[in-house]
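Each structure below is given as structure tokens.
Quick note: the coordinates plus some simple rules give every number you see, no bench work behind them. Source: prediction; values computed, not measured. Cβ atoms are built from the backbone, for glycine too; each structure is taken alone.
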Structure P
Amino acid sequence: MSLHACTAGGLTWALAVAPLGDPTLVTPALEALRRAAAVNVGATGGATPHALQVRGATPNAASGREELHGRLADGSVVVEQLALFTRGTIVYQATVLGAQLPVEAADTFFGALKVGA
């Protein structure tokens, strides 16, 4: 898995990419990434779903975008939105994380995602 991340405007923006090579691993990997994201932010309550359309993505029932609320190890409040999607046997996780997430900025980030040649 490779991870590209930066911090801007008090938010962390990231994209993780994992080429799996085996189609039977794709759905379990998406589900594992979803669970790990919730654990990493100590998510409380359920995830809030958001619409996600990634140009070029392969349809998968485990794909989606959601928002989690939790606390970091230092006790600070955190909001995370993540998008999980795939193209063939490549799994992607796009994430934005911060104390507060401006809706317009998150929508722009996730709306600009596309995969393929």
Structure Q
Amino acid sequence: MSQIVGSCEVSTSGSTCSITSGKSATVTLSTSLGATQKFVSGQLGISAGKTATMTTSCTSPKMSAGSEYRAAAVGTRYRYKVKKDTRMDGRVVSSTTSGWLYAFNPNPTRIHCGV
């Protein structure tokens, strides 16, 4: 689960290209079983929908014509499940658990660059 925050392409072999800072990545969260993003973000301690603006940049090595160089946000990845209990008269009468869900919280000071 990575977010591409920038890319560039060279048209002449032996050229380099740069991806500048100022690109943005957003916190992403998966939900299930009626859980809201607000609930999940509160449980994980992250802000749903928060945008991080990258403060780093990178320059490619010399590449062949038509090659693409990409920058992806780096951050914390979460894997979790949501459990929903159905209650009757205060007792749990059934439980349902989601499959694996994922969240990503980008770090504004880190990107991964590569071909």
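So here's what we get for this one:
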{"item": "Read-out relative contact order in percent (Cα under 8 Å, 6 or more apart), computed value 35, structure in P, Q", "result": "Q"}
{"item": "With P(r) over Cα pairs in 10 Å bins from 0, in percent, for residues 56-95 alone derived as 28, 40, 23, 10, matching label from P, Q", "result": "P"}
{"item": "With distance in nm of label points 7 Å out along Cα→Cβ at positions 8 and 40 derived as 1.9, matching label from P, Q", "result": "P"}
{"item": "For helix-only ellipticity at 222 nm (-39500 (n - 2.57) for each DSSP H run of 4 or more, over all residues; to 500) computed as -2000, the structure of P, Q it came from", "result": "Q"}
{"item": "Test item: mean count of other Cβ atoms within 10 Å over residues 88-95 calculated as 19.8, pick one of P, Q", "result": "P"}
{"item": "Parent structure of the calculated result 42, 14, 8, given that semi-axes √(5λ) of the Cα gyration tensor in Å is the read-out and P, Q the choices", "result": "Q"}
